[in-house]
Structure P
């Protein structure tokens, strides 16, 4: 069967997350989005783990569902951990996702990790041992687990990060590198950027939302064509059969917080070439610029931009429907008018991904206001204007760059079907 999965998200017990990040609300939002399979996230956290045990029950082999009103949404047991340690004379900060096949395996993982760090401090716990040791530890517990380097290009906390990462999978994981079958490309890069590294040709490139609030689910995700069972999903990620991995759904990477280089305090945004010409220094304060993902990809790549490897998994670049609605209405995301229109469109269209990916313009025209429909079509065609993200600041994407976003007067009624 074909389905969409989002493996990486966080619970309300992680820092800077919404209080609504719990399994019932996540299931409702997954249904709105058109996501069939969610990672649980944060299974190491004691309180959230207790909630998972009390609220979930086994579904298909290795997957779980809500005991009450499952909405057809399935869960796979996942968590993210942070390893901060010294190697090669440099402090390394590496985040990894862990997939587990059962609560019994999770019990063993939690027991082992609980002896090495404080699991209750955060949904994403921090440990002082290496990423290589993490793989050994997890696979000694169960060879059915999968470890995936998270947001692999982010400057501060990732495998290839400019500030704390490595130049190769082998440098990071040593003799355990052969057990890395997939990496998460992160919001600031996409598969096209990763295709420039021949070393990643045998690696599955996965995309996930890393959501901290429910409406962020699916901003990046993965399309599969296999049975909804743990083993087939993991084998697909291990590239046992590439045909079962259909596509990834991507942010426009320029919208990610670390796509370009820059210095947010000074409002400086640089391309890699501009950074090099300025000797990596901010021209305003002379402090070192934060080197972004595009720059780091160029440093490590051995292929030109635009290269497409044989058997590459396709990617589809989307804007969240809420952002398209907000631009169509000329107001900001998060307003009541945007939320109300979003719910109306989902009720008519079935799900966000069906509206953005599948429905024809003729079908959409029967219930989508002309201005919003124009935005959807522009997005599908890639006709957008972008100011790249940099140094922790999200990029700005405009479908109607000639227009200003305004706040409606308090109590004003918006005419949704005005052209």
Structure Q
């Protein structure tokens, strides 16, 4: 696939060009968007090598949109577009000190994007400010006949997501804190408490909230992703005359070229997906309905209603962990999983640092609430001004700057 170039731009790229954007390049993606192995190392691909966190170079950039996050954080580009199934925009944005927005599934077209799941996939902005995210989101939204999910969008009437941004939007807002998510890490908990204090000082009311079904969707989510992956991927490959057209062919290629493409981790998820029965499977259909219900109506919606709040907040994740190719990612946990499974929007905004490593605060709302999330997130950003530029330290405890032997 390294030399494969589709004949047409993805819908999102075409929209960016129409808006006047200059496309500088494609960023290094975690190998197969972290959906090849259960032990993958974020930021590593067999084509691009290891992407590094620009704050501390031996720390993970998270994934799967690793290269996009690092390019934006390191000021190589003004903004970037990531894609997410579950965390692939929000996690790399948070640990690289960025704003990241995962839209409601259906707001942004997926046509031309290598798929994992039609139920959860979406592209979204990764930027250094909420305002930039709003401008970028305005540019990439639109109905696309090639992606029927966009036909039902209730937010496509919003032509300019930046027009409502102003610094006083926290006054009078009721916000629900997902306090159980503070267990992600002590650093994340402390930063979140400071963020809550800042929002209260700016006029918001912050109360404790709870997603009653937290985590109950995880097994069903995996079943949905494994089942949807094969038919969606094969349709993409075959429609674009890619060098390999089936998942079985990719699995065999990886076995034959294991030294090149699997030196660090295997392809357990590929192999599990290849054995799934297909989209007509009763087990898949039940899992999809159950996951959406548990994460959406009985999860986020129930939490918003019970606490009588507009949005939920939590630490996006913990600080970036050391890159460890021998053991893979040491993921600390997240505050955005329900939004991913429900297909609802989530926005991460920088909320501070721990030992030089960024931390993000995630705002989660109901379906089609991107405009409101951006409005509230912008006000929080203006109150705190928490983002600091990267320092490119070689490791924790070393002087700022690059050291010999570190790329």
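We did not get these values from a lab; they are worked out from the coordinates using the rules stated. Every value quoted in this text rests on a predicted model; they were computed, and no experiment measured them. Cβ atoms are built from the backbone, for glycine too; each structure is taken alone.
Name the one structure among P, Q that log10 I(q)/I(0) by the Debye sum over Cα atoms at q = 0.08, 0.12 Å⁻¹ of -0.39, -0.92 was derived from. Label of the source structure: Q.
From P, Q, which structure was relative contact order in percent (Cα under 8 Å, 6 or more apart) = 23 calculated on? The read-out comes from structure Q. Using the calculated result 19.8, 54 for Rg and Dmax of the Cα atoms in Å, for residues 283-354 alone, pick out the matching structure from P, Q. Structure of origin is P. So helix-only ellipticity at 222 nm (-39500 (n - 2.57) for each DSSP H run of 4 or more, over all residues; to 500), computed for just one structure, reads -10000; which one of P, Q is that? The correct label is Q. Can you spot which of P, Q the value 22.2 was calculated from, given it is mean count of other Cβ atoms within 10 Å over residues 331-338? Structure of origin is Q.
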